[in-house]
Structure I
Amino acid sequence: MSAGRRLTFVLAGLTLLALALSLPGSLRDAYERGGLYLLSREFFEDIPKRLAGPGRFRFLLQPAIAAALGIRAGRADARAGKPPYLWALLFASQARGNLLRVSVESIANLLLMGVLLDSVCQWLILGVSYPGAALVVGPVLIAAPYAVARGLANRITRHGLEP
């Protein structure tokens, strides 16, 4: 097994462990609250706490790394003559599955780190971790910058390649 795969398995294990440890408290809280934290007003009220609390640097670092990976992939797409990422994802149904698979493979560790860091930061800031929120916030910090950067890098590179 390669070192990259081993790292992915370790990160996946740690992420699953953090989410599993979060589940009992989250379920108890959902029962007491009468609903899920992710769908509550408190979720949106806690966002400023996340931006100011421990781990706030990840709100810069994770999107920056995702954008760098997106730029690298977008440039490769342009050189291979592939359409811009978001365009192909939305309108090229025959290529959609492969595009998603390749994208997830290239940012899998970053996605896992995003979920793991969000879960840990919730414990540090809020005193409890909500798995649903970690599964949404972590990947959003990664997927959106990656997709936008990949598409823009493709267009810019393609424009530079044209005579």
Structure II
Amino acid sequence: MSYPRRMAERRDPVTFEQRRFEALALSRDGVPQADIARRLRVSRAAVCQWLSRAKKKGPEALKRRPRPGRPPKLTTNQRRSLVKTLALGADALGYATQLWTAERIRRLVWERFGVRFHVHHVPKLLRQCGWSYQRPTGRAMERDEREVQRWLRQEWPRVKKKPEGKKPR
């Protein structure tokens, strides 16, 4: 039986570890594995694996292990600081426009934290911080929105070509 993941605990290693130790404590109290699985909202197979691992190697085997792979270049605090800086806007740091380009962000990370990233890695870094990589709309600063709307309502229908001999449906 599968259970939906609880969003708050989704990827929290501390919560996972607590759940494993809770399963061990319930097992020692004589609770059947199926009931443990139901209470903790995990599969029976997971409970079986946890208990057999604890039986073979002791309760220490249920402790969380470090994540495999290379550690991130920016710490959690550095990422938070980066997000706060990005939220201020590019013009607050002396750039002529409000636009955050990948090159500007890369340079900011290097100047603030001494960490080098490739320009193509910046969108991934932004996603890790909860931001999305966006492009500007490309509109002229001198654009007059009222005049554009007036032209679309009045001039465009007059100028637009219509197929000959066909009536509108």
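Read-outs throughout are calculated quantities, based only on the coordinates presented, and are distinct from any laboratory measurement. None of these values were measured; they are calculated from a predicted model. Cβ atoms are built from the backbone, for glycine too; each structure is taken alone.
Thinking of I, II, which structure, once helix-only ellipticity at 222 nm (-39500 (n - 2.57) for each DSSP H run of 4 or more, over all residues; to 500) is computed, gives back -29500? Could the numbers behind the result be given before it?
On the way: I: -29500; II: -15500.
It was calculated from structure I.
Using distance in nm of label points 7 Å out along Cα→Cβ at positions 31 and 119 as the calculated read-out, with 2.1 as its value, let me know the right label among I, II.
Details: I: 2.1; II: 5.6.
Working through the options, I get structure I.
Tell me which of I, II gives 18.1, 64 when you compute Rg and Dmax of the Cα atoms in Å. If you can, show how the numbers build up before the last one.
Working: I: 18.1, 64; II: 28.6, 87.
Of the options listed, only I reproduces it.
Out of I, II, which one gives 2.9 for distance in nm of label points 7 Å out along Cα→Cβ at positions 39 and 151 as computed from the coordinates? All intermediate terms of the calculation are to be shown ahead of the outcome.
Numbers: I: 2.9; II: 7.2.
Corresponding structure: I.
Looking at mean count of other Cβ atoms within 10 Å over residues 71-78, point out which structure of I, II has the largest value. If you can, show how the numbers build up before the last one.
Working: I: 19.6; II: 11.9.
Once mean count of other Cβ atoms within 10 Å over residues 71-78 is worked out for each structure, I has the highest.
With relative contact order in percent (Cα under 8 Å, 6 or more apart) computed per structure, which member of I, II shows the largest figure? Write out the running numbers ahead of the final one.
Details: I: 39; II: 12.
Across I, II, relative contact order in percent (Cα under 8 Å, 6 or more apart) peaks for I.
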